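I've put the structures underneath this note.
Only the coordinates and a few stated rules stand behind these numbers; no lab work does. Small disclaimer: the values here were computed from a predicted structure and weren't measured. Cβ atoms are built from the backbone, for glycine too; each structure is taken alone.
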Structure I
Amino acid sequence: MPRILIVEDEISLARAMGDVLAEGGHEVRLVHVGEKVLDEFRAFTPHIVLLDVRLGGVNGLDLLETMKHESPEVEAIVVTAYGSVEVAVDAMKRGAAEFLTKPIDLDVLTVTVEKLWSASQNRRRLQQFRSAQAEQMRAVQFIGESPRIVAVREQVARLANRSAAAGGDLPAILLTGETGTGKDLLAAFIHASLPHRTGPFVVLNCSAVPTELFESELFGHVRGSFSGASTDKPGLFETADGGTLFLDEIGDLPLALQPKLLRALESRQMRRVGDTRDRGFDLCLIAATNRDLAALASQGRFREDLYYRLRVVAIELPPLRERGQDLLLLADRFCAQLGAKYGLGELTLSEAARRALCLHDWPGNVRELRHVIESTALNISGSIIEPEHLNLPTAATALRREECSLDNDHPINLERVERSLIERALSRTGGNVSAAARLLSISREALRYRMVKFGMGSGGGDEVG
């Protein structure tokens, strides 16, 4: 409960206010003489001050200004018998949160104190949350040195510069890529890179929200707007105000809600369910999907106008198998993080384990890699990871083996790569030589020559027997 300092030269009124607040469990201290107020204030360090405007020659509003200068977080309720608009405005300018006129209704006083304390606590919790999140965001990194990842980081840097020049304003950003490529981490990295985004980073997974609750979740609702709406509730657009709203799996957003999202993005205003007024917001919206939104739009399963609105800025994340040495860079980072998390010390990959990681295709991308390392960390008896600890498929294509050698600056067998590509092309075309040649972007005669060279038949007909 808060500490409350009552500054009132009418002793009987001060005691009455003190008694009713003490009965409510508050810690209360009274001071009647204006000259002693600041000494009591500094000694008691109250959370809330009840302050009369006139204190026997001392101006209460001057005291209020000094208190707010010394302790900006203190909340103040100004009390006066001389209520006027001018006095109220002056009190608010000097930092008062509430303004009450005499005679004081003690029930109103109690409710005012409770509401003020509750609002103050909510602000403190929000500030703590934002501070903690800001600290986490400062540590967000998007790791990788492959050309495509470097290009992504450069694109984010350009966005941050454009945002700064525009006073923090940015259009929607669409992140695409296979499942597990790190779109959520990239969204957090973008938020951390935007200089004017001091608000929170708020995440909604569109595939995890029941259809009937979507609108309330995004835009909020007012009390009584539907069955079970017993209180007003802000939506995520309001929660993320000043920061970033990340809508993951945007392809799963219900079709009926898409026009409302489009209107909000275009007007920078939204309306709570059951409300009659619009509310403005200021946030950066980032959406992500592993689905082909253009194809969904052409099928009528996603609004085309919303798709174009979302992809004003589009960033595609490459799959892990196309990121070369980033695989081992990420693996080493996960080993360091998980070794520290589980008290394993310096968890390291042997050279054989590193080769095994390179030979895997990683259909689950970065997420799969982290899960493999974490599963290994939980089951390993020492701190050196060997191939048998990884529980990975042992089979690897000749092409993948050569890619791994090249990524590690080892010589490769180019003929083995060429043969592997020909085999895959013929497999995909059911043995049709002409179709396979088209896939390989070479002539039919050139493919026949290579098939004979590698002992894969004469290549004389369109079908390989």
Structure II
Amino acid sequence: MKHRPKITLTLILFCISFWSVNAQTILQTEFNEWKQQELLQHATVGFYAIDAQSAEVLAESNPQLSIAPASTQKLITTSTALELLGADYRFKTTLTYSGTIKNDTLWGDIVVFAGGDPTLGSKYFKDYQPYQNFAEKWAEAIKKQKINAITGNIFIDLSVYDDQSIPNTWIWEDMGNYYGAGVFALSAYDNTYEIHFNSPAQANELTKIEYTTPVLPDVDFENQVVSSDENKDNAYVFGSPLDTRRTVRGSIPKNRHDFKVKASIPNPPMLVGQQLEQELELIQVDTEGQILTGTYEHRELLDTLSTIESPRLAEIIDVTNHESVNLFAEHCLKQIAYETTGKGTTKDGLETVIEFWKSKGLDTQSLFLEDGSGLSRFNAFTPQQLVFILNYMKHSGTNSDAFFKSLPTPPNGTLWYFNEANFPKNSLRVKSGSMTRVRSFAGQLTTKEGKDILFCIILNNFDCSQMQVVKAIEKLFVKMRDYND
């Protein structure tokens, strides 16, 4: 009889321990069952989920495994940009001239100082007034100085960035296409143009390129695109930055009179210079010199004609994460480097990003970053590392609201394939990522009981379709919404 209190106490402690463990593993059990499905049997799955309030680990699977993340990497770049540059930061592009104006003639050069603005003329900012017909407005600003002739050159100063527009590890197939557009100190029109095709009525016949928008005066195309019974764009553009030769291969649907294929502009600064020259010609301002790019040496002799400021960085990052714009992410990375080190390079940007997060307590071992957007196959980090960053931004970030607002909600942006009814009232805010055999999601999910969960899931090397993986992950998120401790 005298041993009963001891047995009772042991039983109580056991029960407390059991229910505590059980509460912590409800989501873990759900995840373990989800992971057993056949379509994931050959895949690498990394998963990490924590309670946003307490940081308690709710479920995990290979959280320490460093794997290819695709576009969820943009969360690292954009969060760092917000913290180091600020939500109100604006890029600046300045139109200037050198020399003197005498007898309606400028005896000198027109110089455009690029400031790394990724959104000049962007389709994502059509309503932003300074961006409407910017080359035309520059020409008008020159004409207002009563200049009818320019003896010097149109010079595009690109010195804020280095001259390597493509990160080292991007693949050949990507860089000629719109999503692999190069990063220049002066970017324009999202560094993207459209090729307008006319395809025959029969399949397997050569198509015809009619024109491009915008017009690219110096680009030569080798067209190998054929018509197809498939109703999809299977055309790819090949060519390196600055190279005026472009080879287009693949297929487009048959019997199309204006089928558009998007590609990356080879030399955006030169295109802008050509457009400015054309606008000057339209208002009868003669230009005698050349269009040059590089670093302008005689800055002390310049007078300012016009300055264009970009939208706020918070707005740019909102588009970057909602629409997964690689170009904007790469600009943010180089601008981080320029503003913190004076060198607008990918390498310096990556080093700055890693050092920033290391200073916040992140274990940066196995954090492998090769670009700002996630397009490189050589990028790799762990789900645990990305959740650390999400947790920091939620509780300590100076621009937390802007950051989490930039994450799309179903069915917006890149989450168009999720059923909005499954995630009402913005209960899922998440950045997606995808490339061949890679699918990832990271962000915040709010359960039906009001608990916020920060999580990252990365899948590599699955042998099913992307849409099968997406639907499977959506089902997991629905289970997470039902989670109740």
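Out of I, II, choose the structure whose coordinates give mean count of other Cβ atoms within 10 Å over residues 286-293 equal to 21.4 when calculated. Working through the options, I get structure I.
From which structure (I, II) was distance in nm of label points 7 Å out along Cα→Cβ at positions 278 and 342 calculated, if the value obtained is 5.3? Matching structure: I. -10000 is what came out when helix-only ellipticity at 222 nm (-39500 (n - 2.57) for each DSSP H run of 4 or more, over all residues; to 500) was calculated for one structure; which of I, II is it? Attributed to the structure labelled II. Calculating relative contact order in percent (Cα under 8 Å, 6 or more apart) for structures I, II picks out II as the one with the greatest value. FRET efficiency 1/(1 + (r/R0)^6) of positions 366 and 438 (r between Cβ atoms, R0 = 30 Å, to 0.05) computed as 0.95: which structure among I, II? Corresponding structure: II. Sorting I, II by volume of the Cα convex hull per residue in Å³, for residues 46-237 alone from high to low puts II first, with the largest value. Across the set I, II, Rg/Rh (Cα atoms, Kirkwood Rh) reaches its highest value in structure I.
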